[in-house]
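Please find the structures below.
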Structure P
Amino acid sequence: MLNLFIGGISSCALASHIALEEAAADYTVTRLDFKAGQQKSPEYLKVNPKARVPALVTDHGTITETPAVLFYIGQMFPKANLLPQRPFDFARMQDFNSYLCSTVHPNHAHGFRGARWSDDPIVIEGLKNKVARNVHENFALIQDTYLKGPWVMGEQFTIADIYLYTIATWLEHDSVDVNTLPKIKDHRERVGARPAVQKVRATYV
């Protein structure tokens with residue numbers, strides 16, 4: 001059985017949790033209390049030395065990093081149809097997920113984890129001050145460039161939509177007015193209305 005290590009509902013591990021539910025996978029969840037520092041405990045560091053989530057423990061080993069976990073779930077549960085079949089479309093989805101992981105997520109993290117990038121209080125404050133503008137620009141690009149239809153890949157709901165939804169739930173925290181991003185707002189609402197998403201979110205209450 002798969003075991004997914006997660007944090008709170010504001011963690012990017014929410015995407016992996018939703019994907020497992022969408023795939024109707026047989027899985028368990030282990031929740032870490034980040035405020036208590038459980039992610040740095042010796043027990044968890046044996047699972048993921050990075051001290052972060054998600055971490056998906058499988059029969060073959062452990063997978064970390066959201067894009068990798070999502071791709072694995074999509075490939076292991078093909079009946080869920082969470083991955084595009086054409087190689088070009090698959091690569092385009094990787095393009096999108098990589099942008100979320102390498103650009104959008106770090107811009108969000110600058111607001112409260114600036115110490116990862118600098119020890120200078122002035123630099124840390126400067127990073128924090130740019131969060132709203134940078135994140136809004138990122139989502140405006142997604143809205144204008146990536147969203148091809150009702151879903152990221154057009155007519156097919158994929159892991160890219162789950163990942164986008166997860167990060168889009170952080171917009172208010174980043175002081176971004178979602179009403180200025182109507183396509184993003186609409187996408188977030190439609191993903192949030194899916195039964196699997198509602199079921200997963202209810203477990204965090």
Structure Q
Amino acid sequence: MKIVFFGAPGSGKGTQSKRISEKLKIPQLSTGDMLRDAIKSQSDLGKEASSYMAEGNLVPDKLIIGLIEGRIAASDCQGGYILDGFPRNLAQAKELDSMLGHLGHALDKVVFLDIDPKKVAARLIDRRVCEDCGSEFHLRNRPPAVEGVCDRCNGKLIRRGDDHVEKIQVRLESYATETAPIDQFYLKQGNLVHVQAEGEIGTITDRILESL
């Protein structure tokens with residue numbers, strides 16, 4: 001299956017896409033991971049992305065699309081894949097649709113993780129991320145085995161800069177303006193499913209599997 005996960009910040013996209021990836025035995029693709037890998041490997045796209053980031057600018061959509069196109073061509077994506085948190089706006093959704101159409105691909109499902117915005121802050125404040133491999137943890141719901149240390153690579157766990165209270169509201173406002181409208185885009189395509197993203201992690205995973 002070819003699947004997209006999207007939802008508000010703190011809705012659990014990263015956690016759930018990894019769990020569904022394991023259940024369906026298809027790779028979970030994060031644009032953040034792709035960027036890190038491309039920069040580390042010093043590929044042409046990686047060098048171009050580095051130049052934008054060095055200037056403090058956002059990496060252009062077309063470059064991100066290029067990274068995704070290259071990644072889904074890999075052998076481990078032949079049985080399907082999960083795009084985690086991309087697209088983030090209507091323009092990206094259309095670019096992605098065009099690229100996939102060119103490759104003869106079509107999204108089977110677009111999973112919208114639905115959560116009460118009032119509960120987002122509590123989730124994000126307690127989130128910790130490995131500064132080396134990007135793995136995510138939660139101090140209450142999914143704590144690391146050793147405080148402050150990544151279970152996966154033993155890297156240092158940090159709080160993301162945009163997970164502070166004063167920035168969370170800005171992110172939610174940006175989400176409402178830019179990301180929420182893609183709901184209608186995929187609704188018209190007939191591949192959108194809404195999943196309630198509140199409750200126990202395992203229960204949410206079961207809801208997603210049922211929706212698929």
Review point. Where does the value 2.0 come from, among P, Q, when distance in nm of label points 7 Å out along Cα→Cβ at positions 85 and 189 is the thing being computed?
Key: Q
Point to revise | Given 28 for relative contact order in percent (Cα under 8 Å, 6 or more apart), calculated: source structure among P, Q | key: Q
**Study point:** Of the structures P, Q, the one that 1.4 was derived from, the read-out being distance in nm of label points 7 Å out along Cα→Cβ at positions 133 and 149
**Key:** Q
**Study point:** Structure responsible for 12.6, with Kirkwood radius over Cα pairs in Å, for residues 29-100 alone calculated and labels P, Q on offer
**Key:** Q
Review point. Here distance in nm of label points 7 Å out along Cα→Cβ at positions 13 and 181 has been calculated and equals 1.7, so which of P, Q was it run on?
Key: Q
Point to revise | Winner on distance in nm of label points 7 Å out along Cα→Cβ at positions 157 and 173 once structures P, Q are ranked, highest first | key: Q
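Each reported figure results from applying straightforward, stated rules to the coordinates on display, with no laboratory input. Bear in mind that the values here come from a model prediction, so they are computed numbers and not experimental data. Cβ atoms are built from the backbone, for glycine too; each structure is taken alone.
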